[in-house]
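Rule-based calculations on the coordinates, nothing more; no lab input. On a predicted model such as this, the values are computed, not experimentally measured, just so you know.
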Structure I
Amino acid sequence: MRPLKLACFFAMGLALPQLRAAAAPAPIHLKDFRALVRIQSLRFSPDGRQLAFLTVRPDFVHDRYAATLRVLDIASGKSRVLARGLRGLSMPRWSPDGRTLAFLARVGGQKPQVYRVPAAGGTPAELTDAPQGVQQFAWGPKAELAYVTPDHSPLSAKARRTHHDLFTIHDDDYMIHQPPVPSHIWLLSLKTGRARQLTRGPASVLEAAPPFGGGVSAPSWSADGRWIAYTQQANAHDSDSDRTTIAAVEVATGAVHLITRQRSYEYTPRFAPLGEAVAYLYPHGPGPVSDMDLMLATAGGGAARDCSAGLNRDLSAEFAWLPRGQGLVAMANDQIGGKLYVQPLNAPGYALDLGGLNALHLAVSSGGMLALVADGAARAPELYLLPSLHSHPMRVSDFNRSFDAYAFPRSIEVRWQAPDGQENDGILTYPNGYQSGRRYPLVVYSHGGPDAASIEGFDTGEIGPLRDLFAADGYLVFEPNYRGSDNLGNAHEHAIFRDPGQGPDQDVISGIQKLERQGIVDETRIAAVGHSYGGYMTAWLISHHRFWRCAVVADGAVDWTEEYELSAAGNLAWTRDSLGGSPWDPQSAALYRSGSPITYAGRITTPTLILSGTADTTVPITESFALYHALSSRRVPVKFIGIPGAHHSPQDPVHRELYYRAINRWVRQHLGR
């Protein structure tokens with residue numbers, strides 16, 4: 001490693017915006033975001049001298065996102081392309097000797113398989129031949145590869161052909177059309193080319209979205225190759241992704257044992273680089289409506305301990321071990337930024353100084369170097385390196401240099417207190433060309449989750465490019481982190497328990513009132529916009545207050561009973577555990593009705609745009625139909641847009657652009673310029 005060259009590269013990158021300062025920058029437009037390059041899937045080589053990563057660009061001709069696998073040489077700062085043009089290219093992973101990179105891809109219309117390519121360059125070759133495709137994989141310390149693949153369907157081809165294909169439904173989403181099957185770990189010997197099944201039975205490797213935190217993760221090998229840790233789900237039903245525990249399977253025998261005593265809400269196990277310590281995520285408490293903490297256990301089992309309780313932050317599934325297992329680095333939302341936290345095993349954790357950057361992705365090398373993808377409200381994402389934990393980030397990429405030419409609005413953090421004393425914060429973005437003393441239209445954007453947060457990212461989160469587009473239209477943009485958000489500590493996140501609407505309503509309204517007292521808001525022109533739980537908040541706000549000029553409810557949850565009965569992505573468990581029971585429990589049944597915006601839809605008079613993906617199993621489109629008919633039957637101005645094939649948000653670049661354009665146009669139509 002030669003830090004001097006990196007520093008020079010970094011300085012050159014920062015000098016570019018200064019050279020363009022003479023030209024008057026213009027506000028950014030929606031089509032300008034087509035040039036945005038996203039950077040993800042960071043992985044250091046075993047010796048720490050190279051960094052593999054993906055760059056992802058929108059391909060509007062083929063309406064897909066195209067990924068390119070690149071390798072950065074740390075010493076020289078130069079990168080090279082290893083693979084491109086493959087559909088579904090994802091999950092780059094180094095072989096233990098550092099000579100090969102493996103990745104997932106789909107070739108010729110087949111299901112995803114593992115491919116490998118020499119790190120020095122060459123033609124990718126297929127490694128696996130799993131009939132049902134590969135979902136996750138991980139190199140073992142020896143010449144073995146562990147991968148996760150679904151079981152075959154219990155229905156034979158003849159049964160399907162002759163329609164003898166009835167099946168039992170349990171905790172599944174309303175669009176299920178075939179019997180769910182568990183996923184299992186298989187082991188591929190690179191010496192013989194043979195694969196053998198390692199785990200079996202009705203329990204599954206987790207492959208469905210969890211309700212609160214954590215996530216789907218690849219199998220994790222112990223350093224000696226004896227164990228593989230994974231998240232075990234009790235069954236294959238997609239709404240039971242709360243019924244999870246950390247398990248370890250013995251590679252030699254296939255014997256599985258559970259590492260901890262818990263049987264729910266455990267996620268994302270990762271073995272330490274030495275020994276048998278396993279780190280994983282588990283709710284801080286009380287209950288799952290709380291921060292996710294880093295827990296420590298061992299492959300042999302026994303009591304687990306919470307090593308990050310003192311951080312008081314909701315740690316994401318983006319975490320990594322430090323060299324020699326001396327601690328961990330984890331990402332979490334903090335106020336209006338994404339930060340990195342270092343958590344030693346036996347000492348208090350602390351945040352790293354990122355110089356105002358917003359952390360998006362991370363990786364740690366065997367020597368302790370950190371790689372980071374980061375951005376800011378006015379800074380497009382780039383790749384940064386930190387030679388040590390106490391270094392300042394050094395920029396080592398220039399993929400999004402073109403965005404230096406635009407004028408971006410100014411954003412600040414605002415803090416306030418709700419009438420019941422709840423502390424809140426949020427982002428206030430001023431319009432381009434803001435002039436003190438003038439009053440401006442206001443767009444209130446509520447984020448989803450709710451266990452998420454509005455963060456000063458660049459085209460990140462659900463708001464995407466809308467912050468910049470609304471500011472270019474001459475609007476103030478207010479993004480409140482109401483109670484339930486995960487950026488202000490455990491108490492703030494837990495405060496939404498059994499209070500889905502009224503408490504967050506107080507938070508948002510009191511935040512708006514603070515802005516109005518500053519004399520900057522045109523109180524006759526205020527719009528409410530939100531996606532998912534933000535759509536819930538928007539529907540709640542327009543059904544309880546009459547001052548709104550217009551509203552947008554995107555994939556919005558408006559009926560808790562439907563969320564419990566029909567949805568996937570863990571929303572059955574989320575609804576049950578957030579409201580304190582099912583719709584049929586006496587202690588919670590009334591809240592399912594009183595806490596649902598559809599109950600009050602007869603009060604809504606605000607012109608409303610509704611958007612929903614036709615394949616959304618997280619928030620079923622049936623809820624959007626109900627809200628639409630509640631408004632249209634009363635002749636409230638309403639427009640309902642369906643997004644063909646979309647799940648909980650558009651997954652392709654064309655639909656994504658059309659989605660944001662429809663929202664922007666609706667708001668402009670009603671707020672004016």
Structure II
Amino acid sequence: MLLSLAASALLAPSATFDDAVVVWHFADLSDSSGRGSSLRMSGAVTPGNSLPEPDAAASRARGGDGSAARLDGGRLDAGQGQGGCLVLAGAEMSLCVRLRLDAGVEDTPILSMHGGHEALLYNLFVTDLGRGPAIGFELGTDFDARPLQLSVPLDLVGSTAWHDVIVRFSGARLELWVDGVLVDEEWPLGGLRAGSGIPCLIGAESTGRGVKAGFSGWIDHAALWDRPLTDEEILALSGGREEVARREGEILGPHRESMLYWRPRGHNASVGDCMPFSHDGRFHVFYLFDRRHHGSKWGLGAHQWAHVSSTDLRHWERHPMAIAIEEQWEASICTGSVIHDGDAYHAFYATRTPDGAQHLGHAVSEDGISFRKLEPNPFLSAPEGYDPMHLRDPLVFRGEDGLYRLLVTARLTDGRDGCIGQLLSPDLLAWDLADPLLVPGRVTDCPDCFEWGGMWYLLAEFVYWMAPSPQGPWTSPQPDRLDVLYVPKTAPFGPDRRIYVSWLPDGGWGGDMVFRELVRLPDGRLGTRFVPEMMPSEEALRPIDGRLPEAEQGVYLTARLEPAPDGAVTAIRFLGNVPGEPVLSLRLDSGSRSVGISEGGEVLAQIDLVEGLDRATDVTVVLCRDIIDVCIGGTRTLITRHRLGPRSAIEVEAGNRVAAVDWMAAPLPVDG
């Protein structure tokens with residue numbers, strides 16, 4: 001690491017241009033690389049403008065010459081470059097443009113070899129992609145007629161500031177960097193399309209039916225490479241390490257301390273399936289890092305394993321990507337599990353391939369941080385009798401007989417459909433197929449199997465089962481659902497606690513990370529409650545009179561509710577500031593034994609078979625951004641998102657009477 005830092009400090013930005021295919025510095029229209037790909041001017045373009053200070057100094061610090069071209073709707077045409085060199089080929093390339101847009105520019109080409117989406121090779125632009133103007137980039141490959149698209153909202157990076165925009169295509173990965181900050185990424189298949197006579201234009205694009213222009217602003221320099229730039233070169237072209245660190249804070253915001261209701265920084269990033277694991281006093285959460293809600297890589301997903309860990313559930317460390325996509329054939333690194341054995345950590349995961357099939361992979365680590373994939377990769381595809389499209393979510397644990405058991409989400413081909421498949425191994429390397437652990441008759445995702453208090457539990461998808469041993473018999477308790485969350489998985493924390501982690505969607509696959517503590521009831525059934533370490537202390541709670549305290553991120557509320565008379569509904573309403581605005585309601589129905597959250601007249605989430613509603617009940621509520629999270633009696637939880645704005649007051653109605661309730665409240669310790 002020290003050598004890398006030293007090398008990056010000594011790297012001259014101008015040296016990065018030495019092997020570029022083309023470099024335009026715009027003192028004139030010549031190719032500064034000396035390779036002869038000069039530009040032709042059309043319309044309102046003025047090259048050779050000396051920049052004022054400090055813009056000129058910033059240009060030189062990035063390898064520029066302090067001069068820039070002014071475009072007012074005109075364009076620059078490079079054709080296909082000297083000897084066709086701008087028609088890049090293969091599965092590697094980089095592009096760099098330093099630019100500043102005029103105020104009000106919302107739709108303009110920047111640098112393109114376009115010709116229509118089925119002919120497009122590369123295209124850098126600004127346009128409204130549905131949520132306001134964005135800097136976008138498209139790459140055309142020979143895998144699919146649809147180009148891959150990257151973007152970042154213009155208002156996130158600054159609409160009229162100077163920007164260093166860099167695109168890097170390195171085979172398995174395509175990245176968009178603005179001012180040295182990674183703002184979006186994709187995972188391509190195939191190589192760049194063969195050229196078809198399309199010109200490379202600056203400030204315009206050839207659509208196949210004509211030329212669209214419209215750029216209004218300044219371009220300091222532009223360059224193309226037929227290789228991926230290094231991280232150090234991207235830093236050098238973006239002003240250096242300190243400048244990039246400053247811009248990262250401005251663009252992405254600060255790192256949050258708490259992981260509760262957390263998601264990765266970035267405009268299109270979210271948390272997918274979570275895979276908690278604990279060892280030697282440290283609680284790890286491996287999770288699927290997702291962009292575009294499962295839409296990356298032409299809908300194949302392109303998830304990867306990211307990683308955070310903590311020793312106290314309050315303070316968290318962020319670790320490098322644990323298992324990343326490294327080859328194009330890895331369409332997605334999917335859900336799995338981690339086990340510690342001997343001196344190594346073993347990660348088992350599923351890999352989706354471009355044909356949609358899923359296979360099992362195995363990676364190892366000496367420190368639980370840096371993993372390396374083992375060969376053969378994958379080590380297992382669907383055995384005979386199993387659907388190759390449904391072999392995923394491996395869970396590995398050691399059974400009472402000393403053998404390792406690998407459970408998988410599977411689908412049988414003999415007519416029985418979904419099952420929890422099972423393989424056995426003495427050493428985590430050689431696996432033999434065994435009879436399915438359970439055949440529930442439908443595919444149930446992401447199994448989690450563990451022993452706790454002398455009972456075995458199997459969680460899968462929304463529900464769970466109980467058994468005296470891993471061999472069964474498995475029975476379904478009532479209720480058989482712990483929460484409204486999808487695919488929760490668990491790990492021990494301390495001598496007799498289990499924490500489960502899941503995610504709350506926000507309109508697609510992926511969302512915010514959610515934590516629960518499992519509760520073991522006297523009869524062996526499971527419940528859930530909030531994790532105490534992630535909530536305010538009792539000392540922080542203060543009485544309130546029905547007005548919610550102002551809190552920048554969220555508020556934590558507790559109360560004890562007396563039951564409504566004659567089994568009627570107790571309604572807790574969270575009111576807004578605007579008269580007539582829809583009300584966010586929590587309804588406790590002791591008659592039907594249900595608890596639900598409603599927005600106006602629409603039920604957003606509900607749990608049933610809730611015990612204890614006919615007597616005094618402790619209720620805890622978290623209001624955080626657009627999230628409402630509820631714990632009933634310390635044993636049942638439910639969570640959902642709402643579309644209403646901030647809430648300012650509470651009122652309670654029990655049956656037909658207004659109930660006086662002593663609420664306690666504290667700001668929620670969720671920052672950022």
Structure III
Amino acid sequence: MYTKLLSPLDLGFTNLKNRVLMGSMHTMLEEIPGGHERAAAFYAERARGQVGLIVTGGISPNSEGTVFQGSAQLSSKDQIHGHQIITEAVHKEDGKICMQILHTGRYAYHKDAVAPSAIKAPINMVTPRAMTDDDIERTIADFIHCATLAKEAGYDGVEVMGSEGYLINQFIVKRTNKREDEWGGDYSKRIKFPLRIVEGIRQTVGPNFIIIYRLSLLDLVEDGSSWEEVVHLAKAIEKAGATIINSGIGWHEARVPTIGSMVPRGGFAWITKRLMGQVDIPLVCTNRINTPEIAEKLLNEGCADMVSMARPFLADSQLVKKAIENRSNEINTCIACNQACLDHTFSMQVCSCLVNPRACHETELNYLPVNKVKSIAVVGGGPAGLAAASIAAQRGHKVTLFEADNALGGQFLLAKEVPGKEDYAETIRYYKSQLEKYNVDVKLNTKASKDELVLGAYDEIIIATGVHPRIPNISGIEHAKVVNYIQVLRNEIEVGQRVAIIGAGGIGFDVATYLVEESKANSDQAISSYMEDWGVDMSYEKRGAFTQPAIEKSERTIHLLKRSVGKHGKSLGKTTGWIHKSLLKQKQVNMISNVEYKVIDDAGLHIRVNNEDILLEVDHIIVCAGQLPSNELYNALLQQDLTVHIIGGAKEAAELDAKRAIKEAAYLAAKI
């Protein structure tokens with residue numbers, strides 16, 4: 001079924017079993033006590049899942065290049081042992097693994113940050129020190145030494161991180177390289193740094209060692225590389241001794257979303273395809289490739305020789321194995337929410353996955369077969385209930401799932417209607433496949449009662465009844481103009497052209513997006529339309545392929561209101577919040593804070609802002625003012641002599657936290 005994807009790739013001195021690269025992710029495991037053992041379990045499970053080649057998170061070649069003070073580096077022999085734990089575990093599963101060498105340059109969050117020139121990054125508070133000639137020569141030697149240590153530690157190769165705006169990328173473009181010596185000026189001098197690194201590594205490690213070079217094909221910033229320079233560098237990197245070229249898409253400071261859920265699937269493979277035929281070594285396309293179907297399609301279209309998937313292997317370690325066994329319907333698909341992976345990393349927490357809490361926690365969370373089969377009732381078919389029911393049944397329990405609605409999915413049924421969140425439907429599809437596989441008795445259109453659960457003689461009952469909208473105490477809240485977010489996202493009403501949204505949390509932003517943006521997920525023009533909207537020059541006539549975004553003003557007039565002071569979006573995800581704010585700003589959504597709600601009447605919504613009375617003449621007022629836990633059934637069951645658990649929104653309704661809900665479900669189902 002996936003003929004191209006699952007075919008081997010000949011690298012000359014070694015073969016890869018298939019065309020799947022597990023891309024680099026910084027998991028934070030290497031920075032915690034016992035982290036190498038946990039990383040070994042994490043990578044070994046993916047190797048067991050038949051990934052063709054794994055790339056680790058970034059490991060610095062010296063202290064200056066670390067992400068933060070004390071983060072992972074490989075610069076001395078006494079650090080080899082921890083890495084050997086990882087490589088031995090992967091090789092035991094017949095896998096191959098490369099270590100990424102990453103020097104952050106001006107992206108380093110510490111006082112010793114260095115860069116080609118002393119120019120502060122817009123996403124960092126630290127101004128780097130400009131490197132001296134001696135610094136540069138020493139850093140090149142550190143890269144080479146790091147690769148040598150990686151080989152000694154048992155890695156099959158290294159990936160040299162030359163993209164995403166890190167140190168090597170900073171040397172390559174004039175945006176960050178203002179030097180006038182032999183390391184700056186014309187292009188041949190600016191690429192001398194990466195070429196010396198790759199040449200030095202190849203000379204030191206010999207011919208039978210994989211060297212992946214991560215080359216920035218799209219900088220997506222002003223004064224980035226031209227296409228001619230990209231091609232020139234690719235050819236030079238091949239000549240310098242690289243085995244594979246991996247695609248780098250966008251600097252971290254670029255204002256173009258490159259991996260968020262709103263990016264069309266396979267949305268950046270076109271640029272790798274443009275490089276195909278320019279070099280003879282394999283090319284890897286990347287970003288928002290989250291299913292074997294998409295991967296196979298891109299390979300068949302000649303976009304690349306391999307595909308890179310990173311976060312999809314957080315969501316499902318067995319992705320490739322399931323593809324091999326024609327079980328793709330059972331793949332737990334990455335929905336690109338970034339809530340438990342990138343958001344965790346940027347807040348110094350161990351990485352995981354919203355739809356798979358086991359990711360990076362393989363040594364502590366396992367779904368082992370039960371010793372005693374129990375009869376378990378799960379009430380609620382949202383994310384928490386679906387996770388609890390499927391995991392408990394997978395372990396061998398007899399599970400009955402009650403859902404009052406006519407469909408499974410809960411809040412994810414609403415989320416998937418929001419443009420850019422269509423992939424949330426994949427999570428529902430996955431859980432449905434698991435419920436069927438493990439013979440869960442699903443009762444739709446069934447609101448479980450206390451008496452029914454008592455008479456059912458269940459050994460354990462899990463309440464996952466979710467949340468219901470909170471109705472704010474505003475005079476006139478019963479007016480016909482007032483609707484809630486559920487009615488809107490279920491398309492139960494035709495929303496007017498003038499709208500006020502009460503509440504600017506995640507739901508408020510989602511509803512605003514739903515009203516101003518069309519879903520393009522299944523459109524033939526989805527990719528070109530997306531690139532035009534966000535300012536990506538697909539003709540590459542401009543340096544960095546960056547141009548001005550073309551997102552048009554919404555035809556609707558929307559007011560997004562909140563009681564609190566300050567800017568909107570503080571509660572949104574760290575790595576995706578800026579995207580949602582940017583979209584609504586370009587759509588000219590009117591964001592008003594410090595709002596006092598006075599009254600709702602035929603004229604509209606009367607508010608007071610900064611001691612000024614304002615009338616918003618609107619057709620509809622949409623309430624997104626938070627949620628309350630639906631826990632009445634749980635409270636009633638507590639009076640009975642039963643073993644009852646409560647999880648997810650029914651336990652705590654704060655911010656509709658699906659990450660917490662699924663995690664609670666997983667840990668509960670793993671132990672009952």
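For the read-out Cα extents along the principal axes in Å, for residues 123-466 alone, a value of 71, 46, 33 was computed from one structure; give its label from I, II, III.
Values: I: 73, 51, 51; II: 71, 46, 33; III: 83, 43, 42.
That value comes from structure II.
Which structure, out of I, II, III, was helix-only ellipticity at 222 nm (-39500 (n - 2.57) for each DSSP H run of 4 or more, over all residues; to 500) derived from, given a value of -5000?
I
One of I, II, III was used to compute Rg and Dmax of the Cα atoms in Å, and the result was 24.8, 75. Which label is that?
Of the options listed, only I reproduces it.
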